[in-house]
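Each structure below appears as structure tokens.
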Structure 1
Amino acid sequence: MSLKDQINADIKAAMIAKEKEKLTALRSIKSMILLAETEKGASDELSEDAEMKLLMKAAKQRKDSVDVFREQGRDDLADKEQGELDIISEYLPKQLSEEELKAEVSKIIEQVGASGPQDMGKVMGAATKALAGKTDGKAISAVVKSLLN
């Protein structure tokens, strides 16, 4: 079942259960999918990789919003965004833990043959491709910096 079909089924279930917050988050995901499908030059169906990128983008937007709202003391809005983030996270693959991420990045550093901070670009390129959907870019960057220094 594609992500779009899964979202549509979950929207129906949320409507029946009258889960307003879940419905809002699911509709925003559906909107992102429809916009991506109707972009100029896009094919009819999104690939699984493109769907993961959309979900990661949506999760990152919510995470950034939560941080900004907490900084500004707007816990009511931060809680709303956190709820949406939790719902979006259900559709993402399991995120890597800190230890798992370090192990994966170490393997990539060995494969690329990186020896110091000057090789960060090579490592980041390989790591972001290999770990797409499993963790965000900031976490990858932080681990790569710490391991290369």
Structure 2
Amino acid sequence: MAKEVRADVETLRAADADRQKVADQLKSALDEGRLSLHEYDDRVREAYSAKTYKELLLLVSDLPHPGLSATEVAARRQAELRREARRMPTALMVLWTIWASVTVVNLVVFGLVVASVDGSVYPWPVWMLVPGAALGAVTVGVQVIRNQRPR
């Protein structure tokens, strides 16, 4: 559905303000050295003769946002790669969720038992630390292996 909406928007007629906005973006690209003077002239001419948004979007589709340098683009890409490397695989997220849920249920039941029984009760929820430690070790191992893979 989103693609249909975008296709509908692209076929709408552009206003003079839209053409001016694209011309300003082209001027910024010229000032940053992304376009030659000849390319700028051609694109501005096409911008002012464009009838639809699609024609305008094609003129700036290969340009980054104004003021964005190549180093900033590279830095954003590196940050995204680092964020992706830190992200835990879905299977591990599911396992951690299951472990946490079972641990919470055990703690709640233990609390209810302690509150309702006179005397001492064996602290069985402590055994939830064993699968938690194993899951932690697996998670660390997976992250180390993922970070060693060549990119």
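Between structures 1, 2, the greatest calculated value of mean count of other Cβ atoms within 10 Å over residues 107-114 is seen in 1. When semi-axes √(5λ) of the Cα gyration tensor in Å is calculated, the result is 32, 20, 13; to which of the structures 1, 2 does this value belong? Derived from the structure labelled 1.
Just so you know, all these numbers are worked out from the coordinates, no wet-lab data involved. The structure displayed is predicted, hence computed values, not measured ones. Cβ atoms are built from the backbone, for glycine too; each structure is taken alone.
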